[in-house]
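None of the figures in this text is laboratory data; all of them are computed from the coordinates on show. If you're wondering where the values come from, they're calculated on a predicted model, not measured in any experiment. Cβ atoms are built from the backbone, for glycine too; each structure is taken alone.
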Structure P
Amino acid sequence: MESPVEFHDQEELVFKKNALVHSRQTFSLLQQKIIIMAAAQIQKNHHGDEVYDVRIQDLINLGTSKDIYNRLEKETRTMVSKVATEKKIESDGKRRFIHRNVVAKADHKEGSGIVKIQFSPDVQKMLFQLKGEWSAAVAVELASCQTSYGPLLYDKFMSHRRFGKWEVSVKDLRFELGLEDKYKNFTDFRRRVLKKAQKDLQKNTNMRFTWEEQKNARGRGKGRKITHIKFDFSWKPNQMDLPIEEPKKKGDFDIYGLRQRLKVNAQLNRTQIEKVLQYLEHNPGKRELFKDKYSSISACLQRGVDFNDKALNDPQGWAWPKIKKLIEN
């Protein structure tokens, strides 16, 4: 089945090994957004010691409340101490638990407007050096979610994107969401987790899902207790191919995917990027024209060649005059 991944440039995506996707994680919504936006910047040639800048304004534009400034110290401190726990069943039937620190360092200076993130080397490999089973998700969609369980379920569905279905035991799902001891009554779990995540993904992403609750599925479990959940999911097609989108809230016009392309591929500096975004903010009627004309420049940058197929040794020097001409006309 088609997925929104096919409609987005690589730098707009977050890649993850499925082992990480299905690990137990307890990051807050804000922590997840910071991790998502940092992970979207990882490139193939990165070695694991890079530091990624996440703009606080981007977080606000994607729905984070402005009290983020009062929460950053605690959120970044606790983020570094949290782990992702992978559970395996060994050949002898015994369980094996692998605990990994996701973020090695989180650095925020008051007034800077930036959170600097460095991933642990082991996890960074699981975020891009993909061999075996892996998944990809659209960064701006994940970061637009407004519940902590929305992006987690989105990721899990994407790991089964080829089938559009995923059956999981309630016990395993609780483990992966870090809810072993919370919402023990399934009615609460359904209302607080499944239904909230369903509304979140429907409102803020292209993902749509339903589920079927199974009792005594395949002879497992006792009594009439719900033991398994079968998810069916798909994507709303009419918004998949929009690499430039309006912000979901009024305020500074910010296009996260475009910002990343200008920064990573064109290697523009912050001043140049802001000029482009401010132009698009103040000229909404010219956004589609800009998108059409920029697409050929972007294609060359991704291939590393100019319009004559000659290697680009200075992407910024080649791209900026052309981009500048687009926003000055």
Structure Q
Amino acid sequence: MAVTVDDDARERLRGDHDALPDASIGTVPILWYNADDGVGRGAATILDEIARLGFEGTQLGHDFPRGHALRDELTGRNLRLAEVYAALPSTVDGPNDDALDVARACLRELHDARGDVLCVAVDGSSDRDLAGGRAGRPGTPAFTDGAWDVLADVLHTIADEAGALGHPTVFHPHAGTYVETPAEIERLLATTDPERVGVCLDTGHHIVGGGDPVADLRRLGERVRHVHLKDVDRSVLEGLRAGGYARLEEAVRDGLFTELGAGVLDLDGALGILDGRGYDGWLMVEQDRSVGPPSEAAAIGRRVLAAALRRLGGDGASRGRAMRTVA
């Protein structure tokens, strides 16, 4: 089926002198899956909207076709598969016995569709959902010492297999999991090989977990190889930390993650750090839930990002980029 793609929208949203000229801009379909407007949307509709709104790529959606069929759907819209997200089932003792199988299945989906990045995280758990956003407090269920070794083994194994196929592997610290807080992120970094396992810094989850995205983008430097740009509503975050929500999930449903530019994230600061080091990976605009039509929230995020990149780029004559197309 022929698909009409508004390439003019992409061109309008990427100026010749913008900051981060070599970065690619994608989005995450969770926004469409978790919309509160009661409208069901299939994969074709979601992909159409992602292309129409000026994005260049997407994370794999749970109902997207796979393999050659997905490649055809993406190519018809001049989109790329930016990442596949692999959530490792885990307990306090570390990843479960089937965690490596889960990661390998995600790697196959990534490679079959000619995607880019394998993005690995620890899956959410009910005990950490209760502690999300306040997991640094005493008594929070946490990985044992042995669990960190198990996680490192799984990450190194899948990273080696992904690397052999040409795909980078990044780890995504995530609120509501056993790798959320700054201390837990430091433990993850200390137990993994930086050459094999990069970091996906999700600005929203980093803030909720108690981190400073701008400071840590500066500190971690080249180890950050993939970025999720997500904003956080100040009042909901304060309510979560004050105990106004029993679970992280309740806060998410109440709008914890908001449109890019509407929350506490220092977007210009984060982008400025990335621009200063010549970052050329993906910038994934993400919002976990929307109250209204998801395309509206996605359009806001994409245009707020465009304005920030233009503002940071100024009139630097040395900048420039070529639109990438699907091979």
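Figure out for me which of the structures P, Q the number 53, 44, 43 belongs to, where Cα extents along the principal axes in Å was derived from the coordinates.
Among P, Q, the structure yielding 53, 44, 43 for Cα extents along the principal axes in Å is Q.
The value 19 for relative contact order in percent (Cα under 8 Å, 6 or more apart) was derived from one model only; which of P, Q is it?
The value was obtained from structure P.
P, Q: which one has FRET efficiency 1/(1 + (r/R0)^6) of positions 224 and 272 (r between Cβ atoms, R0 = 30 Å, to 0.05), as calculated, at 1.00?
Answer for the origin of the read-out: Q.
Tell me which structure, out of P, Q, gives 5.6 once distance in nm of label points 7 Å out along Cα→Cβ at positions 216 and 280 is calculated.
P
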